[in-house]
Structure 1
Amino acid sequence: MIVSPSRAVAGALTTTIAVSVPVFLVGGLAVQIGDELGFSPAGLGLAVSAYFGASALASVPAGALVERYGAAPVSRAGIALASASLLGVAVFANALWSLIAILALGAAANAMGQLASNTSLSRHVPARRQALSFGVKQAAIPISTLLSGASVPIVALTIGWRWAFVLAAALALAALLLVPSDSPPASASTARPAKRATGALIVVGLGATLAAGAANALGTFLVDSAVARGIAPGPAGLALTLGSAVCVAARILGGWLADRRPDNQVGVIAGLLVCGAAGLALLAVPGTVPLIAGVVLGFGLGWCWPGLMNFAVVRLHPQAPAAATSITQTGVYAGGCIGPLGLGTLASTTSYPVMWSVAAVAMLTAAALMLLGSNLLRRHTI
């Protein structure tokens, strides 16, 4: 079946929003959920870490499922699982352990939806526009945090945080209507190119682990950190919304630019991470101006790179996009697992300024690994 590029992009965007919103909604509503369930920043970090840890474990198997059965059925399964997870939190989460269990059980939806979307874009969008399509698709993540931040004053502070999860579950199910029909891919021999660059992909994945661990702290701890500074929960949620909006624009603009200069995108990511590290460092500085500047730099540059990374990997492995991106995506999810757990514990035992400083150093280290990975990947394109 022929799928138009615009239909593929729309399906990838809505699928990614649907499967990623549960964890970011927990972060955006951390103050209200924490007050009712009684957990600290360390508990919030543990919940988010469990989600991404389960996603990391599911990434490679999910990639194999997509390569075998096609993008459409795996996308639909991921959306259904994400919606069930959202409803489960709304109805059954009455303690930290139950919140963690529900998030972990539904985390496979994230891996399934992301890898299925990557495959759909690689097969239905022309090469000259693929970077932009991946930028639009990855904009779904900050859109999820934007919606989560906006849900604080609109829903959580009016009718309660549980209703925010019910509403999100209904919206997630609506994404099923936009998944384009697709036939299972024809079997092809793809082991050789995948093996050829596996070492380079692992290095990039390690860089993604550190970068994602630091950047995920923005969506997870920004609201709680701002409230700890004395900012009211409503404006703190809007700060998260601002950062998410900047990140949406940066991911789309970055993809548009990458289509015009498609070479060495992993090296470009390294430069973005250096600027993002400066933003995280600013979040450790008191005052409203450093907070806003840190949010803009941290979200706009330090968290705008996943689409560029997926584009670079798919360009190298066009015949097995899900299998190839599952390696680097495992790194992203591993960072989402380790980062909130470690940084949440650090914030609880020291302070948020110390946590943001450590996150900045981690992002700088990620930039160095991306440079190394970029050099290794270039060897496979010669």
Structure 2
Amino acid sequence: MWTKEGLKERFERNFRERGELGASVSVWQKGQELVSMADGWCERQQERPWTKETLVPFYSMTKGLASATMLMLMDELGVEPEDEVGSIWPEFPVPQGTIAQMMSHQLGVAALDVVAEVWDHEAVIASIEKQTPNWSLEEGGHGYHPRTFGFLLEEMVRRMSGCSLGEVWRTEIADPLGLDAWIGLPLSEFGRVAVLYPGKMDKGDLESGFYRELHRKQSLVSRSFFSPRGLNSVREMNEMRARQAALPAMGGIGTAAAVAQFYQAACGAISFFSPQVLGWIRGMQACGFDRILQTRTAFSCGFQMDPMNEEGSKERMHYGRSPQGFGHPGAGGSHAYADPESGLSFAYVMNQMELSPLPGPKSLDMVAYLCGDESI
């Protein structure tokens, strides 16, 4: 059985041995926050201590928040995941694909051929509408959409509601739950935001299949991580316009406690989402080799899950012990998940990034401990 003291030891190890600068971890279970820890600094100059109220960008961890926003809106409007995308967005290049397939990265619009800037929503949507799918619906399979995913959800939400996804997130989920997390940060909160710092690449990174493909010019992996164009450096993520951009794939900013509390609602430990939405969140839609991440992954409608083997067992435990555990990491090391069976949720955020699109040892050591691994 895990203890707060044991988790604290693993949290502090990140500062002792892994070069952590500032970080927070929050653990909730059955509607109560059991652990809230924060340490370090908001910048290398050590001018602002990192506290539980420190905000930080958490990249793709935003995708879970954005997906729940869209699913809640769908439920309110009577739209089903098995409805065709074309019923809402007729110009989409795979109109016969389902919303569930789109949200589980199956429809092959991860990389765009027509150049568009990440700051120009209309231009990106026009590029998506012209795109020949990276693979066909008939071929099947899936591949993570690191950047275009947010534009797909944004366009669908705008067409269904007339509002931006960030607005719907704030009014329908964040404000009612009292969450310190934004998709599009107001100027009034800028003074609480920590500075992000890029990770360093080592030889092991370069030898992995993912990084070989990422650095191979014009590979599908490379094009997926660089289209639409712009906002590719960590330095840019610290700029005002990035914080305000409200990009649902990677623009979320908040605290660990806010994200962990959101996952309490997403797993039903806090009564908030309808049973229909809870089922959509935890219902696996895709499992197998990921064309983009170059490893086996699994997805529900917008959330990552642990892939299952042929015997029906989990191949890893990034998202808790339950086969229905779900969550989403963020580039650089942020990570969050919920385990519906135990009612436990977890979030870790930090500002010294690592070089991985999947969860790294900073968070996974704590996840393993919460799952029953006593080793350090």
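For the read-out helix-only ellipticity at 222 nm (-39500 (n - 2.57) for each DSSP H run of 4 or more, over all residues; to 500), a value of -8500 was computed from one structure; give its label from 1, 2. Could you put the intermediate results ahead of the total?
On the way: 1: -27500; 2: -8500.
The correct label is 2.
Name the one structure among 1, 2 that mean count of other Cβ atoms within 10 Å over residues 133-140 of 13.0 was derived from.
Structure 2 accounts for this read-out.
Looking at relative contact order in percent (Cα under 8 Å, 6 or more apart), point out which structure of 1, 2 has the largest value.
For this comparison of relative contact order in percent (Cα under 8 Å, 6 or more apart), the top structure is 1.
Looking at structures 1, 2, which one was distance in nm of label points 7 Å out along Cα→Cβ at positions 101 and 165 calculated from, given that it came out as 1.3?
Here the read-out was taken from 1.
Bear in mind these aren't lab numbers, they're just calculated from the coordinates by the rules spelled out. Just so you know, these numbers come straight off a predicted model, no measurement behind them. Cβ atoms are built from the backbone, for glycine too; each structure is taken alone.
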